[in-house]
Every structure is written in structure tokens, then in C-alpha cells.
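FYI, it's all coordinate maths here, none of it is from the lab. Fair warning: this is a prediction, and the values are worked out from it, not measured in the lab. Cβ atoms are built from the backbone, for glycine too; each structure is taken alone.
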Structure P
Amino acid sequence: MSRHEDIKLLRINYLRGPNMWTYRPVLETWLDLGRLEDFPSNLLPGFTERLTARLPALIEHHCGVGERGGFLQRLTEGTWMGHVLEHIVIELLNLSGMPTGFGQTRSTSQHGVYRMVFRARDEQVARAALAEGHALLMATINGDEFDVQAAVTRVRDKLDDCYLGPSTAAIVAAATDRRIPHIRLNDGNLVQLGHGARQRRIWTAETDMTSAIAESIAGDKDLTKTLLKAVGVPVPEGQAVKTAEEAWEAAQDLGLPVVIKPSDGNHGRGVTLDLRERADIEAAFKLADEEGSEVLVERYIRGNEHRVLVVGGQVVAAARGEAAWITGDGAQTVAQLVDSQINTDPRRGLTEEFPLNRITLGEDPVVLLDLQRQGLGPDTVPAAGRQVLIQRNGNVAIDCTAQIHPEVAQAVSLAARTIGLDIAGVDLVSEDIGKPLAETGGAIVEVNAGPGLLMHLKPAEGMPQPVGQAIIDHLFAEDENGRIPIVGIAGSQGGAQVARLVAWLLHLNGRSVGLACGEGLYLGNRQVESRPSARWDAAHRLLMNRGVDAVVTENGAASILNDGLAYDRCLVGVVTDMEGLGALDAHDIKTPEQLYKVLRTQVDVVLSEGVAVLNAAEPQLVEMAELSDGEVLFYALDAALLAEHRAKGGRAVFLQNGVAMLAQGQSETPGAHVDQLLARYAAAGRAATPATVLAAVATAWALNIPSELISAGLDTFQPAAVQA
């Protein structure tokens with residue numbers, strides 16, 4: 001079999017917002033198939049068999065056929081390698097834990113060159129999947145060996161490195177379900193929910209409502225206990241010690257058995273339970289001393305450890321831990337038995353996707369100390385039938401939310417409020433969480449800020465709990481979605497002037513406006529950047545600004561093709577014209593039909609409660625009206641073009657005797673003196689057209705700015721003079 005040269009990846013571009021392909025971010029790749037343009041899948045002997053053997057789940061891909069096995073049907077009939085690469089990349093993402101269903105491959109005007117896109121929640125993960133998919137495809141074409149599992153592992157490693165953690169992802173998913181937009185603010189888990197002045201922020205399970213004082217209190221276990229005890233929450237008796245000798249003395253004073261732990265540790269590190277012997281207590285002191293600044297000795301509370309999640313003062317989830325044991329067989333060592341009897345549990349693993357952790361004896365000194373207390377070590381062979389305790393409480397991952405007693409829930413909620421945390425993970429020990437703590441002798445042992453959510457999202461046993469939804473409901477009232485009014489203006493004629501006029505009218509209407517357009521970046525009336533700012537990054541910065549409660553942004557076709565839109569949805573979407581084709585050759589946009597697909601993006605994202613503002617003088621923009629989820633408001637110089645729309649009760653703006661008229665049905669209201677404003681533009685050495693002013697008036701009306709304010713606002717607008 002003759003070898004085929006690699007498919008060339010000519011360019012790779014991440015579209016970070018809604019684009020001509022879809023509402024979501026995608027990775028777009030231009031492919032040159034070279035000689036493979038003449039070899040669709042049915043002309044490559046054995047190719048389909050080799051590919052499906054490596055990726056058997058391709059049978060689940062519906063493709064354009066619309067049913068299971070659709071893509072395999074296309075392979076058998078014959079499809080080109082760009083399309084095949086699309087499905088390979090999608091399947092690698094599915095296997096790596098980032099489910100993806102969207103992809104498209106389209107030919108360009110160049111022979112053998114295709115544009116291939118696929119859904120990409122994270123750019124780096126998408127690039128890794130593309131690279132692995134490209135290598136897998138070429139190996140399959142040429143009959144070379146390829147380790148699919150290793151490729152999946154590399155993509156998954158990139159996913160673990162780059163994407164949101166499971167707790168943050170769950171909160172973001174809950175926000176998306178409520179149509180609340182989000183922006184990732186760093187490479188980690190700092191996320192903005194909502195836009196501008198209505199935004200909230202989370203950092204994993206911490207929010208911008210989480211008190212720094214409360215976090216500091218929670219980090220001091222001794223202070224936490226003091227405050228909880230003062231309000232009547234049951235806590236174990238204990239005291240801080242500085243030496244191993246003091247630890248033994250304190251244990252005798254409190255009464256054996258005891259617990260020793262660091263005062264400011266976390267994740268259970270350095271915590272040793274049920275200590276009765278002096279040697280064990282002194283050894284446990286050493287472990288705790290290495291983890292924290294101070295060591296606590298506490299009375300041992302019998303029972304299982306529980307983690308209860310409190311959000312906004314309400315208990316929303318609870319999980320229980322259980323001890324991990326092995327049974328000796330007289331042949332295998334403790335380490336071997338741990339691997340064969342505990343770590344083989346499919347729920348255990350090393351990454352966050354597993355609800356239970358693997359136990360690695362050499363990495364957990366507390367486990368080693370517990371073995372030592374039983375007279376054993378990792379290499380000891382326990383007698384056949386001997387039960388050996390490996391981990392006293394294991395991972396807290398068994399859901400028990402439905403079992404929690406109301407009095408326990410009340411005590412836990414009081415504990416969180418006493419510390420001052422809006423979101424808290426409260427650790428309590430009890431033999432039965434379904435009974436009051438006073439009845440079981442249970443107690444609250446810790447209150448934690450920034451608690452992990454995975455145990456509630458993916459419990460080892462029991463039902464997952466909607467903790468992400470609880471946090472979103474805590475941050476946003478039922479009728480809030482974190483959105484501010486966003487106006488997006490697309491087209492090539494007068495977009496910056498429309499944007500400036502609309503921003504001015506919004507300012508007069510009492511809004512703190514952010515404006516990004518071809519004339520610069522503005523906050524209110526202050527220009528903060530003079531370079532053209534009709535770009536994704538400029539609009540994105542405005543959406544992050546807490547001082548902004550309305551945003552106006554100009555989006556040319558080139559900006560949409562390069563980056564997509566900076567926002568997921570907008571209140572008003574404006575398209576002014578269908579010009580500008582000559583400037584888009586680099587994007588292979590050469591026909592009005594292709595340009596239509598680009599500009600429709602601005603209308604596709606109009607909210608259901610929003611408005612699409614369209615130029616009725618452009619027949620293709622009249623067709624675009626049906627794409628709007630919201631209302632449609634037309635404008636035109638010629639009132640006759642608006643008659644049909646008005647007859648249906650629609651809103652429209654037209655020019656009459658130099659005045660912009662606001663019309664709905666048969667009613668007409670003067671909106672602005674267009675001729676006077678155009679004269680001021682001319683005096684400032686700037687060219688402006690009546691259509692541009694009508695677009696601005698129509699947009700202001702779409703924002704429900706009163707006609708009187710529109711008229712007065714345009715009468716007072718002063719175009720800046722052209723700079724020499």
C-alpha cells in the first residue's frame with residue numbers, strides 16, 4: 001500500500017463566541033487534503049475496518065443521516081478525509097470526558113481545501129484533540145500502529161490541566177441552565193457569572209459573598225470550636241498542645257480515646273483517630289505537627305464522619321464516610337491486599353472524576369500509623385481471615401441527604417452562620433445522622449470554607465444532589481439572570497456612528513454605558529482607547545467591568561469570522577447592510593449567500609425578549625427577520641418598504657421631511673431631526689447618512705427609550721471633529 005502524505009493543517013482558529021457555525025465556541029481548522037482529495041474513504045482499502053476497530057463507538061455518530069450508524073454509512077459510501085477527521089476528533093473528546101456532538105466540514109473555493117469545525121469548550125483541549133485525531137487518521141490511512149488509549153489519556157491530561165474542575169463546572173452548568181452567562185477569568189476556577197454590574201463571581205465553591213474573616217475563622221479549628229460552643233452547637237472537648245508530652249497529658253485529662261489533628265490543616269491530612277496508647281499519641285502528634293501551625297487534642301467521638309453542605313443557611317446535601325478494611329489470606333502482603341481488595345473498586349481512581357481515592361500506603365502517614373498500631377506494615381502478611389483496618393473513615397462519598405434529622409440540619413446551619421460562611425462544608429461525627437446529636441453523642445468537628453462538591457455530585461453510593469443549582473439560586477434571585485442590556489451592531493456601513501449615537505442615548509437614559517466601536521473604546525463619555533475597538537477583546541473587557549450596566553458593541557463581519565461574538569445573547573441585534581465582501585477574501589467569503597451566514601450570527605443571538613433591528617432596504621435582511629427569537633423592528637428611508645410590516649402591527653422607523661418617524665401599526669410619532677444632525681456631522685468634517693441615523697433611532701426605540709428623549713438626545717449630540 002502506497003503511503004499518503006499528511007493532511008496539512010493550514011490554519012487553526014478558536015472562535016470564542018457565537019459564530020457562523022453555531023452558538024457555541026468552536027475550533028476552526030483549514031485542511032489541505034492534497035492527493036487524498038482523490039481518495040474518499042471507499043477508495044482506501046481496509047480504511048473503514050481499521051478506523052472502526054480503533055474507534056468502535058463511531059457507530060453512535062448519527063452524522064447527516066440522522067440515525068445511529070449514520071456516519072458508518074457515509075464511510076462505506078465514501079466520504080472525504082476532512083469529514084472523517086471531524087468525527088475522529090469528536091470521538092476522542094467524548095472518550096476523554098468532554099462530550100461533544102457538534103461538527104461540520106465544508107469545502108472552500110480552493111481545490112482540496114476544507115474548513116472543519118467542532119465544538120470546543122476549551123481551546124487547549126480542542127487543539128490537543130485535533131493533534132491526536134490528525135495523527136490517528138494518518139496512521140489509519142497508512143496502516144500504521146497507533147495507541148488510541150494513549151492518545152485519549154493525553155487529551156484527558158490536557159483536560160485535567162486546562163478545564164474547569166468538577167465543582168466549578170457543575171456551578172457553571174447550573175448557571176447555563178438558567179441562561180446566566182459566564183466568563184472564565186483565569187486559567188483556574190475563577191469564573192464570572194453574569195455581565196457588567198450584575199455579575200457575581202465564584203472560585204470553586206467560594207463566592208464574592210464569602211467573607212474573608214469567616215474563612216480565617218474556619219481555618220482556625222480551635223477558634224471555630226470556641227465560637228460554636230458559645231452558641232450551643234455540640235463540639236468535642238479539646239485543647240491545643242505544643243509537645244508530644246503535652247499531648248499525652250491532655251489526652252489523660254480529656255479521657256481516652258482521643259483524636260489528634262493540626263489546627264489549620266485540610267483534607268483530613270495529619271488527622272489520627274481513636275488513640276489510646278501513649279506511643280500512638282506521641283507518633284500522631286508528630287504527624288499533625290508537620291501539617292499545621294498548632295496541634296489539637298480532642299475527645300474522640302464515636303461514629304462515622306459526615307460532610308454536610310450548607311448554602312445560604314440551608315442544608316442542601318450530606319454524605320457519609322465508611323471505614324476501609326482488608327481480609328488477610330495468609331499469602332499476600334498488606335500492600336497487595338489493598339490493591340486487590342480496595343483499589344480494584346471501579347469507583348476509586350487518582351483523578352477527580354472518581355468519587356473514591358485510591359489508597360497508596362506510602363503516601364499516607366496516618367494509614368501507616370494505623371497499621372503500626374495493629375502491629376503491621378505494608379509488607380506484612382496478615383493471617384488468613386484477619387480483618388485489618390486500613391482507613392478509619394475513608395472517603396466521605398455515600399449520599400445520606402434524605403436521612404439527615406431536622407435537629408441535625410438546624411445545628412449544622414447554625415454552625416455555618418456562626419462562622420459567617422455563605423457556603424460551608426460542615427464535618428460532623430455521629431453514629432446515626434437520622435437522630436439528634438444529643439441522642440447519639442455526636443458533634444460538629446470542623447467547618448470548612450470552599451468545600452469540595454464532588455462527593456455530592458458523584459457519590460459512590462446514593463443519589464447525586466443538585467448542589468450547583470443550589471449555589472446559583474443562592475447567588476441569583478429567581479427572576480435574575482445576571483444580564484445587562486447588550487446592543488450588537490453588524491455591517492460595514494456606519495456601524496461606529498450608530499454605536500456612538502445609541503451609547504449617547506443610553507447615557508441620557510441613565511445607563512452607565514460601555515462602548516466598543518471603530519472609533520475607540522469608551523466608558524460613559526470618556527474615551528479610554530483611541531484605536532479601533534470593534535473587536536472581540538474590547539467588547540469582552542466591557543462585559544467584565546463592574547461599572548457598566550449597558551454595552552454597545554460594533555461587530556464587523558471580519559470580527560465575527562476571526563473570533564465570534566463576545567457575548568452569548570444580546571437584547572438588541574442590528575444589521576445595517578450586506579456590503580463589504582471584498583474585504584473578506586482571506587476568509588473565503590465571496591458571495592452574498594456566504595456573507596448572509598456570517599451576519600445572521602448577530603440576529604441568531606437576540607433574546608426572546610429582545611429585538612432585531614434590520615434595514616428593510618436590503619432584501620436579504622428582510623429575509624433575516626425570521627431568524628430572530630425576539631421582535632423585529634425595521635427601518636428604511638422609504639416608508640413604502642415598511643407597509644407590510646406595519647400592517648401586521650410591527651414597529652418601524654422611516655424618514656419624513658427630514659424627521660425620523662416612529663411608527664407602530666398606523667400610529668406615527670416624531671423621533672429625531674435627522675437633517676439637523678447630518679448638518680452637524682458635515683460641519684465637523686464627517687460623513688454620515690440618513691440611514692445611519694435611522695438605524696440609531698430604531699435601536700434606541702428597540703431599547704424602549706422614550707421618543708422625546710431620542711429626539712432631545714440627537715438634538716444635543718455633537719459629532720467630534722475630524723482630527724488633522
Structure Q
Amino acid sequence: MSSFQSPRSILILTAVASACVLTACGGGDDNASAGTGAGTGPSQTQQTIAGVVAASGFVPGSAAQPTLKAGYYQGALVCADANGNGKCDTSENPVTTDSHGAFKLSVSAPVALIADVGASAINTGTGTAVGSRVALRASLAQVNDQIGSSVVISPLSSEVQRLVEANSTTYAVEKANLAQRVGVGADAVLSDLNAASGATQSALLTEANQLANRFTYATKKFDRGDLYPDALSVSGGDPELTGMGNVTAATATTTDTREPITFLQAQQAAFNLEGIPRYDNIFIVMLENKGTQTILNSPYAPHINEYLTAGNQFTSYFATGNPSEPNYTALGGADDWGITDDNQWNCNATGANAPQDTPMPDNTQPGLAKSPFSATCTSTPNVNHNIVGHPNLFNAITASGMTWRTYSESMNPGQDFRTDSVADAAVTAPDNVYPPGTLNGNATQVGSSTAILPMPAGLYKTKHHPGMAYQNVRSAPEWKFSNRTLGGGQWDAALKNSSDYTVPSNYVVDQLGADLQSGDVGNLNFLMPDQCDDMHSITVKTADGTVTASDCGGNAIITRGDNFVQKLVTKIQSSPLWANRQKKVAIVLMFDEGTATSGFNSCCGWNPSNGTLANPLKQNADGTFSVDSTIANYTLGNRGHGESVYAVLTNQPGAPKHVVDSDAYSHFSFVRTLQDMFQIADPQVDTSYMNRSKYTEKFIAQNILNLPEYAGSADTHFDSVRPMNHAYKIPATYTAKQSSDVNTAAQVGPDGNQTNVWAIK
């Protein structure tokens with residue numbers, strides 16, 4: 001028995017096994033005919049449990065919402081799992097589901113059931129083999145509830161029982177909770193997916209698809225005998241580093257007492273990869289160019305400081321580079337690919353890297369007469385800005401049947417998302433009427449009249465889009481559908497007057513607001529205010545050029561951005577989505593970069609020496625890694641640009657609050673965290689983590705000969721990537737590092753709160 005198995009799990013497992021003994025749901029009775037279920041003695045009265053094993057089938061390639069089809073698992077084994085090993089053993093006399101997922105078991109009394117869906121079983125929704133074994137469950141309470149009609153085993157039924165075990169509650173409670181999460185009636189949530197219709201079926205299929213991914217992963221962890229818990233979620237630090245060479249000795253001190261994972265542990269662990277719990281939706285609010293010292297305790301940013309203290313925060317969070325574009329690109333896929341400027345996405349992109357999403361959005365295209373996009377772009381040094389064939393968050397989310405959105409403010413109506421916005425003299429706004437727009441209520445005046453400001457160029461910038469540099473994101477079928485508008489801009493009300501772009505019919509200026517009310521947001525959502533509301537600054541003048549806007553620069557822009565954040569957070573927190581406490585929703589408030597220009601500017605997957613940066617690694621057919629030298633001037637990037645504040649708010653009433661995590665993290669750490677949050681990676685498979693997010697201390701040590709930038713590292717803990725889970729505990733003698741833009745004393749030893757910022761209870 002694993003030392004990590006909870007007493008509650010042991011009791012549940014024992015109870016199931018005991019029930020099977022009492023009801024003869026296994027045991028190899030020679031008189032039992034194959035495929036009829038449990039063997040029985042002549043004195044026992046038999047009854048039949050009839051039901052189906054229901055499935056949600058994901059079909060890739062949709063240009064809108066993911067295509068999900070209701071189906072059944074054909075060829076699955078159904079039995080009472082007497083020994084609790086997550087499998088239908090021959091001795092348990094399983095039956096096999098037919099082409100409609102149907103099964104019948106003959107038993108002496110109701111029992112809990114398991115569907116052992118093998119890799120060759122068919123998901124009739126897609127007509128294809130499952131590909132990887134998944135074990136699904138229906139509890140005894142559910143069987144008793146449904147035995148009069150049809151017992152439905154599905155990812156949803158498995159989730160109810162998992163929640164019962166996780167929360168020490170009951171079937172009735174968790175069935176109701178899951179129904180609330182999905183947004184359907186309690187009677188529908190465990191019904192046959194194929195019998196549902198309309199919005200109810202769509203909601204059930206969406207949840208079932210995501211749950212199926214989780215339970216498939218849980219089964220994989222159990223079948224391969226993973227140690228429990230994941231190494232990078234062990235309290236105190238990674239136990240796999242102890243005794244390893246090329247690691248920081250002072251931080252590699254955790255003894256590995258883990259044991260092979262049990263079936264029940266695997267079901268829970270699949271929803272908590274590396275200590276990062278599953279969230280249904282996350283909103284990432286991107287702000288610009290302000291280091292920790294500028295924002296922390298600033299009188300110009302009272303709202304953000306309130307969120308830092310009322311919610312949770314990371315106090316040693318580092319950027320990837322300077323200027324903006326490398327940071328946004330790194331947030332999209334855990335690497336900046338050598339980019340060190342803000343040039344447009346086709347710059348130096350030729351040959352194999354040439355853009356594939358033609359035609360280009362330049363001024364030769366219909367409706368883009370004023371497009372600032374250049375069909376050709378070169379820069380010195382030659383760095384390719386169009387990233388082809390490398391993994392990113394957007395493609396990974398889509399490939400799992402989930403959704404992403406980018407919400408951008410102040411675009412020209414109907415413009416191509418791939419080009420910056422342009423000035424529009426027909427779109428005007430008074431300087432002092434925009435609610436977040438003035439510092440202490442002051443407005444710029446022209447004589448006795450308020451200044452009238454035409455919409456300036458460059459409010460929306462493609463350099464501030466985390467997916468823009470990735471060819472496979474721009475050419476994805478869902479690209480147009482998933483890029484949307486963020487309202488709240490100073491010029492919103494006048495966008496209908498645009499003279500530069502034809503306003504589409506039924507154009508929605510604030511698609512985020514509409515989506516929050518309908519629930520049509522993404523699992524992953526990036527929110528990009530414009531350059532006047534994100535604290536970046538931009539020049540905004542009256543038509544004659546004599547008066548500049550009062551609050552798009554200096555300290556005023558901090559207040560403007562702070563007020564915009566407050567309105568944005570309020571909008572999200574006022575939505576039905578946030579109010580649904582069975583859905584786990586988070587808001588992240590963060591900046592793309594800090595302000596450091598020298599010293600320790602970054603951490604966690606960056607270039608630790610500021611010397612020669614190694615090329616990235618590629619995996620060979622035999623599983624080893626070697627240098628990939630095909631990316632032009634890759635070694636220029638990933639240099640870092642200091643620390644900035646980072647706040648986390650959640651809608652979970654029981655979640656920890658006021659947590660401060662002082663360990664060092666970076667954009668690469670955040671990407672790894674998001675991969676764990678949405679279960680689009682596997683801690684046992686390094687290559688499942690995209691690009692530099694795989695650069696954990698263990699990975700670096702194992703590949704040190706191909707990563708010369710780390711060979712001279714004095715602190716591989718600081719220089720490597722880890723999920724943002726607060727599992728690592730700084731030793732009492734360890735002095736944390738800080739970038740040159742932070743003037744507080746470096747922390748020695750652990751902080752006072754060792755709670756996971758992302759924890760949900």
C-alpha cells in the first residue's frame with residue numbers, strides 16, 4: 001500500500017471490494033458463463049444491471065466551436081472491479097459493450113461498476129479507436145439511482161465519484177455540484193449523452209470531453225506505475241535531484257519517499273498536475289512595461305495593490321526580454337526564438353519560415369487601404385519573426401478540444417487581426433469623459449472647452465498578441481473566431497463612425513462583455529488593453545496637433561491603467577461565470593516586462609550568464625536530445641528584463657487568500673503552469689512541455705553538455721524552470737536572487753506562507 005494513499009481512499013477501496021464479495025461480483029465461479037457478469041450460487045436471486053458506456057468524440061478542424069459528437073464506447077469491458085485495480089480482470093467476468101455501448105450484467109445485488117475502455121475500443125462518435133486505455137466508473141449510489149432504467153457510465157459519472165472521494169461528500173451532493181458546473185439539470189448530468197439535445201447536449205459533451213482527457217491521463221499514470229505525487233509537487237523540492245550532479249547542492253536535499261501511484265490516487269492526480277489544480281477558465285490581463293518598484297505600493301495604482309493583498313501574489317516574477325514582443329511570444333510558447341525587437345511577424349521570414357497565411361494584410365488588400373503592414377520586412381540582425389512548426393499554448397489547447405480567446409481593445413472595426421490599428425480622424429472622443437481616463441479628475445482643456453481627440457494610430461498592436469508570431473496559430477481554422485474585441489476604450493462609442501474600415505453588420509465593440517454573459521469565453525483567455533490603457537503610453541493629440549491627451553503618459557497613465565484594470569476585474573467578477581462556484585475561474589494581473597537593464601534580469605529558463613546562449617534542443621529518434629542550430633540568431637534572445645508584480649484572483653470561496661510566493665518564476669514557469677492547469681503536458685515526458693518550459697533543473701543537468709549556458713551556473717535552482725506551485729521551500733541558508741530593478745533586501749530562507757497560490761481549497 002502506498003504511504004500516500006489517504007485513509008478515506010483505503011476505506012472506499014475496501015468497501016467496494018467487500019461489497020463485491022457479498023454480492024458475488026467476481027471470484028471465478030466455474031459455473032458462471034462467460035460474459036454474463038458475476039458468478040452466482042443456485043440459491044441467489046439474480047437481477048440485471050443494464051446500461052451504456054457513453055462517450056464524447058472530438059473531431060479536430062473546426063473554424064468555430066470545437067466539434068464534439070455524442071457516441072458510445074464499443075468494445076469496452078464492464079465489470080465490478082472487486083480488487084480495485086482499475087481494470088476488468090478475467091476473474092471478474094466482464095461483459096463487452098456492443099456498437100451502441102450497451103451492456104448487461106447479471107448480479108445478485110447492485111454493485112459499483114467500472115468500464116475498462118481499451119486502446120482498441122471504438123468511440124462511435126468519431127468512428128475511431130480510443131488509442132489509449134481509460135478506466136471510467138459508476139458508483140454504487142449511481143447504480144442504485146439508475147438501475148430502474150439505464151446505468152450510464154461516462155467521464156461525467158467518473159467525475160462525480162472522484163469528487164465524492166476528494167471532498168468526503170455524497171453522490172447526491174456531487175451530482176448536484178457537477179450539474180451546476182456544467183449548467184444543466186441534475187437529472188440530465190448523468191444521462192446518456194446521445195439522448196440529450198441542444199444546449200444541454202453541447203454543455204455535456206464539452207465537459208465530458210475534458211473529463212475524458214483527464215481520466216485517460218489518470219489511467220496512463222496508473223498503468224505505467226508513476227511515483228506519487230509528481231516530483232515537482234513534492235513538499236520541500238524535487239526529490240529526483242538528490243545525489244544528482246550539476247545541480248545546486250543547497251537546494252537538492254529532499255528525500256524521495258514516493259511509492260507507485262494507486263488507481264484512486266491517479267484519478268485525483270490527473271486533476272492536479274505538479275500541484276496545479278484544474279481550472280475551467282483563466283483570464284490573463286496583460287499590462288505593459290512597469291517593474292515591481294513602479295507599481296508596488298504606488299499611490300497611482302491603488303486597485304492593483306488592493307488585488308495583490310486581497311488575492312494572492314508572486315513577488316519574484318521575472319520577464320523574458322525587452323521590448324514587448326519577445327515577452328508576448330514567450331507567453332505564447334515558452335521561448336522568444338531570438339527575437340529582441342518589436343518588428344512585425346513576417347520580418348526576416350523567408351524560405352521554410354515564409355508566412356503561409358496569405359494574402360498578407362498589407363494595403364493592397366480590399367478594405368485595408370491604410371494598413372501599416374509591410375509585405376516585406378528585414379532587420380539587423382537577421383532574426384526570423386515567423387515561428388513555424390514549434391509548439392504553443394494555442395495549438396495545444398485546440399488539439400485537446402478546448403478553447404482559447406484573445407480579447408484586444410481599440411481595433412479598427414472589421415480590421416485584419418494581423419495588422420496594427422490606424423489613426424482615424426472620424427473617430428473622436430472628448431479627453432475627459434472616459435471613466436478611467438483622467439488622473440484625479442483633471443482633464444486637458446482648450447480654452448474653456450474640453451479637448452476633442454481623434455483616434456490615434458497603434459492603439460492595437462500585433463506585438464502585444466501572444467499567438468501572433470506562431471504560424472500555426474495564425475493559420476489555424478479557429479483563428480478569426482477566437483480573436484475578439486475587448487471593450488472599455490475611450491473611442492468605443494465613436495467606432496461606428498470609422499472612415500478607414502467598413503464596420504461589419506452587428507459589430508460588437510465589447511465581445512468580452514457579451515461572452516461573459518453567455519459563457520462563450522475560452523478556457524484560456526488573454527486580455528490585451530490598448531496602448532493607452534495598458535500603461536504602455538502613446539501620443540494622442542487634437543486634430544491640429546497642439547494639445548496632447550492628459551493621461552496617456554507619465555504617472556497619469558498608471559492611474560488610467562489601474563482604473564481600467566479595476567473595471568475589467570469588476571466586469572469578470574460580475575459575470576454568471578464567476579458566480580458559478582462549481583466552475584474554477586482565475587484572473588491573473590501581470591506585466592510583460594520589468595525595467596532592469598543590468599545584473600540579474602531574469603530567471604527560470606533564461607540565459608543565466610548573459611554570455612553566449614546555447615541553441616535550443618531537439619529530441620532524436622532514440623529519445624536523446626541534441627542541438628538544433630537551424631534558428632537564425634536564436635542566441636540573441638531570452639536575456640531577461642527584470643521583475644514585475646503578479647496577482648492571482650479566484651472565484652473559489654474556500655481558496656487560500658493573502659498568499660505570497662517568493663520563489664523565483666518566469667514567463668516560462670507560467671507557460672508550464674498553464675500546461676499543467678489544462679493537462680496539455682505530462683510531467684513524465686519532457687518533450688510534452690513546450691520549448692524552454694521543459695528546462696527544469698533535472699532536464700538541464702541531464703543535458704548539460706548540450707546546454708553550455710548553464711555549465712557555469714552558480715545556482716541551477718534559480719536558473720531553471722518549475723511550475724508556480726510553491727512546492728519548493730527555500731532552505732534557511734539560501735539567499736534568493738533579485739534583478740537590478742528591485743531595491744528591497746534579498747530574502748534569506750523561506751517566506752512565511754508555504755501555501756500554493758493556485759490552491760482551490
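Annotations for the structure displayed:
- When mean count of other Cβ atoms within 10 Å over residues 128-135 is calculated for each of P, Q, the greatest value falls to P.
- When mean count of other Cβ atoms within 10 Å over residues 272-279 is calculated for each of structures P, Q, structure Q gives the greatest result.
- Of the structures P, Q, the one that 16 was derived from, the read-out being relative contact order in percent (Cα under 8 Å, 6 or more apart): Q
- Computed 4.8 for distance in nm of label points 7 Å out along Cα→Cβ at positions 240 and 560 - originating structure among P, Q: Q
- Structure from which 59, 37, 19 was derived, semi-axes √(5λ) of the Cα gyration tensor in Å, options P, Q: P
- Which of P, Q yields -0.49 [log10 I(q)/I(0) by the Debye sum over Cα atoms at q = 0.08 Å⁻¹, for residues 176-519 alone, calculated]: P
- Value 1.00, calculated as FRET efficiency 1/(1 + (r/R0)^6) of positions 280 and 296 (r between Cβ atoms, R0 = 30 Å, to 0.05), assigned to which of P, Q: P
- Ranking P, Q by distance in nm of label points 7 Å out along Cα→Cβ at positions 632 and 648, the structure that comes out highest: Q
- If helix-only ellipticity at 222 nm (-39500 (n - 2.57) for each DSSP H run of 4 or more, over all residues; to 500) is computed and equals -6500, the structure in P, Q: Q
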